[in-house]
Structure 1
Amino acid sequence: MAFKTISVKTDGTQQFVDITQQVRHVVRESGVKSGVCWIFIPHTTAAVTINENADPDVRRDILNRLEAAAPSSEKYLHSEGNAHAHIKSSLIGASAAVFVEAGQLVLGTWQSIFLCEFDGPRTRNVMVRISPG
């Protein structure tokens, strides 16, 4: 079993940051050949997801739909001004799991792992645990 926290600096208010290579590095370092890689983000205004990385329009489309669902400019009861980010984080989720086989992440051809920033720019922590199985 291995555990590591990855630090990711975001540079936009709302963006997807590809963290696949950093997660692959943790898997390689772990030495686990078969198991599960758990990715968790301990923030309430960010999320983690697995989606397509071949066409950047996919990420833009997702961000646009999330913005339509929870507009940044909307009036909310939450007084800090980032309620939209909390809503988007809840819609996407704080964790993802990926199988590990032959010491490699099992991702589809077009899939990548993304940190989803909804209240940046900030420095975010992403926790990665590799469990043999």
Structure 2
Amino acid sequence: MPSLLEEKDAIRDVLSEYCFCIDMNRFADMAALFAEDGTWDTAFGKATGRPDIEALVRRIAGPSAPRARPIHAVSNVVIRVDGDTARVQSNWVLVQNSDQGPKVGSGGSYTDEMVKQGGNWLFKYRKIDRFIHD
């Protein structure tokens, strides 16, 4: 049985993998980080289930055109594990290039309910609050 620290580390890996998936346009992989009936709740819409989550992120991202790769950075992560569920709070910021050089594109917080299924931690519900934006 994994220790509490090992469980928290596994959850942090999911948070990080989510960012890499979004930043690298790996939208199917991002959706796979959610439980089958998981919900992604964003400022641009809400979707439940992996196919709908993938469709929403593709709609938000818009047409694939060459662009500088953005970077999502997550900080101030607080994880509360309770058996096979966990509640997670964290902050995020999106940094990207612009004509004036690097800039913060947006930022906010994540509120997550996570569930462990088949030995893997998955998002059951991810709420994105966007406080910093153009």
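Out of 1, 2, which one gives 1.00 for FRET efficiency 1/(1 + (r/R0)^6) of positions 47 and 119 (r between Cβ atoms, R0 = 25 Å, to 0.05) as computed from the coordinates? Matching structure: 1. With respect to distance in nm of label points 7 Å out along Cα→Cβ at positions 63 and 79, the largest value across structures 1, 2 is given by 2. Among candidates 1, 2, the computation of distance in nm of label points 7 Å out along Cα→Cβ at positions 71 and 111 that gave 3.5 used structure 1.
Which structure, out of 1, 2, was relative contact order in percent (Cα under 8 Å, 6 or more apart) derived from, given a value of 55?
Working: 1: 55; 2: 22.
Derived from 1, not from the others.
In terms of distance in nm of label points 7 Å out along Cα→Cβ at positions 31 and 87, the structure with the greatest value among 1, 2 is 1.
Every number in this text was worked out from the coordinates using simple rules, so none of it is lab data. Because the structure is a prediction, the values reported are computed rather than measured. Cβ atoms are built from the backbone, for glycine too; each structure is taken alone.
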